[in-house]
Each structure stands twice: as structure tokens, then as C-alpha cells.
1. Which of I, II yields 19.5 for mean count of other Cβ atoms within 10 Å over residues 144-151, as computed?
2. Have a look at I, II and say which one yields 16.6, 50 for Rg and Dmax of the Cα atoms in Å, for residues 88-239 alone, as calculated.
3. I have 13.9 for mean count of other Cβ atoms within 10 Å over residues 128-135, calculated from one of the structures I, II. Which structure is it?
4. Using the calculated result 3.1 for distance in nm of label points 7 Å out along Cα→Cβ at positions 168 and 224, pick out the matching structure from I, II.
5. Can you rank I, II by relative contact order in percent (Cα under 8 Å, 6 or more apart) and just name the one with the largest value?
6. Can you say which of I, II returns 3.1 when distance in nm of label points 7 Å out along Cα→Cβ at positions 104 and 232 is computed?
7. Tell me which structure, out of I, II, gives -10000 once helix-only ellipticity at 222 nm (-39500 (n - 2.57) for each DSSP H run of 4 or more, over all residues; to 500) is calculated.
8. When you work out distance in nm of label points 7 Å out along Cα→Cβ at positions 8 and 200 for each of the structures I, II, which one comes out largest?
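Just so it is clear, none of the values below were taken in a lab; they were calculated from the coordinates. The structure displayed is predicted, hence computed values, not measured ones. Cβ atoms are built from the backbone, for glycine too; each structure is taken alone.
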Structure I
């Protein structure tokens, strides 16, 4: 059953241009059109510079398309809103605030903290940080800091959770634990998740839909739908087959570089 807050996204002919410091125009995204159902977990994967992060920024309302429009539950996105929460690669916590204060910043800014203060402790507990409420960012590990960054967004109960390579700075073991942590939250909160990643294994393990983008200008090369009740195992035969298929689509399968974990 889909959460009543919904979270359906529609992209209609998105075209995004930028002007560099020399006045030259370049196209980041072109003819990007698709629909994302509420509660989906979608990964965007493709070469660097293909517009993945730009697309997240436009969903968040931090940037606007040059042409086209993005709709959330049939309403055009125009500016930022707590319904669309963005988590970056770096935790970017306020160093002068403790864990509890960092998590509460959005509620305080929206002037709804008083009636939602119990939610702060609920979400801190959700990611296993009970007992660290009074700790400051410099006292946390990288994984713990990223958990705080994640629940700082989730406590606002967004319809859409936007993840811009949030695990890229973590060691491999912590990264895998955080992947499972995010999947657990996704299942419990039934929020729509859009993940930008360069990690093919991460996309295959976590997503129910993978969108492969071409090199700049970013266009949809292929949309891969995965079985929602599939086995989430990095050693499962379907996992390996799908990983190979994506690498071939990205023209990396025949190079030695694909032996590693990243594209």
C-alpha cells in the first residue's frame, strides 16, 4: 500500500542548458521524459557530466529546466520545498550543533518543531543513533554523520528523497551497511527515492528501476525495471547478469577498469 503522501514524479521534455565563464553554451540534459510512480526506488547512472546531479537539483527546486517541466503529484515544481529532500555526498552538518539539533534544523526553520519534537528522537532511533543525541559532528564517524544527514531530511517527511552519491565518501564496509540502512528506511517510510550513483553494484542492489543516461547531453538510453520482490544479494546470478548488461550499455564491459567496483 502506497503511503498517502504519494510522490509521483513526471518529467516532460526536460532540456537544460548552461553558459560557461567564456559565454559558451552547453547542453546538460536533453529530451528527458519519464514518469516515476510513488514509492519507487530509482537509480540514475551514466558517465560523469551527463546531468544526473543537475536533474536532482531541478527536482529539489534548486535549479530550473531551460525548457520542459517537472511535476510532483501533478503540480509543477517551482522552488524548494520540504516535500523534496536532498542528501549530498558530504554530510554538511552544522559543526556547532549536536546530533539532535542538526536533525531538528528543518523543523525549526519551518516553525513546526514544537509539535514535531518527538519525531526527532524517533528518527534518530530509526538509524541506530540513540545515545548520540548530544554528540557533535567532529565526534562522529563518516557513516554516523551521513545517517544524521539522512534523517535531517527524513524528519520533514518528504514525498521524495533525493540522494546525490551520499555514500561515495564511505569505506566499502560502511557503504554496504548504509545501503541496507537506506533500503530499510525506504521500505518503512514508503518514500519515493531517486539515487544518483556511479556504482553499478549499488544501483543493481538497491533499485527497482535503473535509468541509464548517455554522455552529455544526458538522454535516456535505457530504463531497466527490476522485480520488486527479487533477491537482494550481490552474489545472485541475476545480479551478475544485470551488472554485465549495464556495463556493456555504458561501453565499459570490455575494459580492464570494469574489474573494480566503480565506473
Structure II
């Protein structure tokens, strides 16, 4: 390993640490410096990895055009290298960009192409996530039975892989689908299962995610006090972790409290006509 190869590896490691903590600007800076090293050394595998990291950071930052450019360059390198497993991952990433833009048909096309490769390379972990992605597209296009079928496939693989976080996610996504169909009993059961799995894993963020969907269920059913109670706990977690939906969820909680107060207020006295 040359000095520049070692520097690129270290910069990517630092970038990944920043990424994991949500410090996207710092992560991007590290990846950009690593890219300079990789371009100089001409190490195609290292270059593909760094470009992939840059694509990911741009994707989560909402810079879809830049992410698309990085992923396309990664794809060309992976084809040269014959990296079918990597190609599957990159195709899925390209599908995610299109899904984020609401371009469901293009996203599905990328996902299905990725699924063929993941099946060929037996990349079960990637397939488990991809089934959930396909479920999202089916749900957003009103294909609810198809969505549930994909989420069940994801759930099966996540269980087989021992991925408790993925199991909790699959149950939560099924709950969202049932909620759209106003199948409240099914939605609540899925939420409670998701919450239970997350709590056993001591995964606070996924526990909060399950509570959020359960609050949606209760609000849709008119159980406003139950919804507010759950949302209070969600807001506590938002505040603890400085999550981006803190303001939105705080406002929603306040709105629920106003509705509760209005419902419990005594009726106004009728003016006497005597």
C-alpha cells in the first residue's frame, strides 16, 4: 500500500465516522480529499469506494444531481472491475435517488435490475433492504397487497440474518401500509410488534419510529389523548437526539393538546331570556 492509498483509506474512515454522527459537511470534506488521492494513484477499487461515499453523502443531503453523477461514475468503474455485487448496490442507490424524487417507475426499474444481480451474487443482506424499497414503491403507488408481500419477504430475510433493526423496520412499514387502508387493528398490531423488537434491542430511534406510527393510528381513530401521550415520548426523543422533525412534531403535539382541551371544555352557558 502506497502512502497515498493509506491516506485515502484513513480519510474515508474519518468521513464514515462523521457520516455516522450526522456531520455531513465534515464527512464530505474527508471524502473529497480522499478522492484527490485516488485520482492521483489511479486505484480503481479505492476510487469506486470513495465515489460511492460521496454519492451517499450527497444523497442524504438532498443533492440528487451530484449523487447521480457520483453513482454513475461508480457504476462504470464497477463494470470495468466486474464487481457484480457492487453493481447491484449502486443500482439500488440510483433507485433510491429516483424514489426520493417520486419517480416511481424509474426507481422500480433500477431496483428490479439490482434484484437480479443480488439474487445472482446471493447478497441476502442487500436483498432484504431492497425488498423493503420495492414495498415502499408499491405502497406509494397504491399497490397495497404487493407492498405487504414485499415487506414480508424483507421480514423473512431480516429474521434469517438476525437483523433486529431490519425486523423492526419491516413491521413498521407494514403498519404504515395497513394504516393507509384504514385497517387499524392490523396497523396497531404491527406497530406494537415493531416497538417490542426495538425495545428488546434497546434501539431508541426505532422504538420512537414505531410510537410515531402508532400515534398516527390513534389519531386517525379519534383516540386523540392516546395519540398525544405517544407523541410526547416521540418529542422527548427528538429533543434528546436533536432530530430534524423536532419542530414539526412539537407543533403537532401542541395541536393535539388544543383539541383535547377543546373537547373537555364545558359548553358555554346559554343566555337567559327571562
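1. The read-out comes from structure II.
2. Value 16.6, 50 for Rg and Dmax of the Cα atoms in Å, for residues 88-239 alone corresponds to I out of I, II.
3. I
4. II
5. The maximum falls on structure I.
6. Only one of I, II returns 3.1 for distance in nm of label points 7 Å out along Cα→Cβ at positions 104 and 232, namely I.
7. Only one of I, II returns -10000 for helix-only ellipticity at 222 nm (-39500 (n - 2.57) for each DSSP H run of 4 or more, over all residues; to 500), namely I.
8. When distance in nm of label points 7 Å out along Cα→Cβ at positions 8 and 200 is calculated for I, II, structure II comes out on top.
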